[in-house]
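Please go over the structures that come below.
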Structure I
Amino acid sequence: MRLLKEILNLMGIYHVKSGIYHYYRNEYKQAVDFFRKALRDEPALTDSDRRLARYYMTETFVSSAERFESKGDLEASERDYARAAEASPDYPDIRYHHGRVLERLDRHDEAIREYEAALSSHHGYLDARVALAFCLLDVGREDEASARFAEALELKLRQVRDPYDKGLLRLKEGMLDEGREFLREAFFSAPDRFTEHYRKALQFLKANEWEHALEEIDECMAVSPKFADLHNLRGICLVQLDRIEEGIGAFRRSAALNPDYVEARLNLAFTMLRAGQFKEAESQLEAVLALDPMQTAASVKLEELRTGRASESRRMPPRGGVR
């Protein structure tokens, strides 16, 4: 749910903006303190700001856990993964990575519970299912492990067969671009490869290294071309590189893949404003408010458009940051 910097600057809650500022400076303790204060002490916090604060607090804990893990401090890493899971209990990736660290700490029963929690949120999470099977094997629960391995095999075969069948059908119908996307998904899907490039892309985005981030995102898209968040991230990189029309195209694609993706629509609207496409931007802002009536940035910008202030004051925002 990444947003362009000029959108975040319109978010009304000081503590949320301060937390995001510290997150991007890798000052994780200060970031968490601000997010907790916002979530605890701000009675006027809108649903949008609350969602944003919880998302970035979760990301702060995950980033801290990853940093501790890279330094070999598994106890600290486990603690922060647990905090991330508490903040966002339905994020299967957090549960999966928490389980991997727990395994390395020889806390297999807890790891099993984390893998099961990941699967309860995302039944098709192949990596979590395979990790669970091996973990069950390690603690002597062979029959359960065998059942999980069988489920993992069926899932892996289905992940190839389903897009393969769809791809061939699209080709027969003359829909060559869609057919190509499905066939790429069938033959080039590689979860480990995707995860590696995705994490690198997020790190480059955080460091404002747009060219490098774009390269990693494109690697991800070769594996998963229909992942809406990738197109949103790609749009952010393109806008920061002053490739505005390409950025608009990326945000359009993201919103088309997930029509309820408020952040992609917001990014699209604000980028259209940069390009002077005021009528189209107004339509997108209205769509955002239909999905989230309390979205402050959309309300402020729509009011500017309707009073004519947006076209009078339009200028390029400072280069430097996506949040």
Structure II
Amino acid sequence: MLKRYNSSLWLSSYCDKIWFSAFHHPEFLAIHAAIYNVLPVHFTFSYKGEVVVAISTFEKNGKIVTPNHFLRTGFWINPNYSDIHKLTFLKEMLGQLTSIYSSIKFHLPVEINDIRPFVWNGFKFNLMHTYEKNLNSENYHTNILRMLKKPDPGFSFTTLEADFSNVLKLHQRDFYRFGIRRRNVKRYVPLLQKLRDNGFLIDLNLKIDDEIVASNLVLLNKLQKKAYIVLIAKSEKWYQFGTHAKIYHHSFKFLEKEGYIVADLFGADLPGFALFKLKFTVELKHYYQVYYSEGAYLKRKIIFKFKNVLKKILL
């Protein structure tokens, strides 16, 4: 049975569950909702009183939406069920969702690697890739080790800079350098600020004097001890000192000390980033962006039926 929750009931019902990640947290969703003008929504699908699937996402104008590219959907499937039950329940739940919403988009977590029920319900998908770094391992490629040994003019590693605006300026420059539209940047900046203010995001930085020379912005999934390094920025003039390798190394050590087990590095689908991050001895993971459009699905069904009729006539 599919059940919808408001944020307060969701928090009181499930905040102590082991699967309750940052992406399920109403405060995390509320920050995005305020920036992107969407409504947080939560669902469970239960069988005999036990939760089989738990989802936290957003809706707007009769659609389930994912507002930005680095947001992962809070989507959990109970691992205690058999594969047969999980496929059956997920197919049924998705069928109920597609009867309510004309369009649906999820960015599924890496733990969900079987998307057949989505396909069976008319979803299309994009296969995406990321890297996960075991923070207990410091086994790096020789190229990274060489960069770490480079002398520097006196960099210091800092966390949660007192003046976050200096960190944001460095990231803004990278946004524009990589061609991100200004209207999107205008939303990213207050989003990052609010996530940081509410403890969901931290900045890990290399600086010299008052200048930020490299910075990682990290989403914290505290309950699961998993960190997401969603953005990296660096000043090109300090590149020769190995800042791009050093910021990752210092970030890994800091997160490990804070009790985090794994870091998701993002960016494994872009050739230059993918090859560089691979040198930190990481594990390749895939995840799926799945999306459903009622109009497109009905069109495909009509075309499929037409082809079958045409085959029978021709045969």
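Remarks
- When mean count of other Cβ atoms within 10 Å over residues 92-99 is computed for each of I, II, the one that comes out at 17.2 is II.
- Source structure of the calculated read-out (helix-only ellipticity at 222 nm (-39500 (n - 2.57) for each DSSP H run of 4 or more, over all residues; to 500), -12000) within I, II: II.
- Which entry (I, II) yields the derived value 31, 24, 11 for semi-axes √(5λ) of the Cα gyration tensor in Å, for residues 76-219 alone: I
- Look at FRET efficiency 1/(1 + (r/R0)^6) of positions 124 and 164 (r between Cβ atoms, R0 = 35 Å, to 0.05) for each of I, II: the largest one is in I.
- Cα extents along the principal axes in Å from the coordinates reads 70, 56, 33; which among I, II: I
- Origin of the value 15, where relative contact order in percent (Cα under 8 Å, 6 or more apart) was derived from one of I, II: I
Read-outs throughout are calculated quantities, based only on the coordinates presented, and are distinct from any laboratory measurement. Predicted, not measured: the structure shown is a model, and the values here were computed from it. Cβ atoms are built from the backbone, for glycine too; each structure is taken alone.
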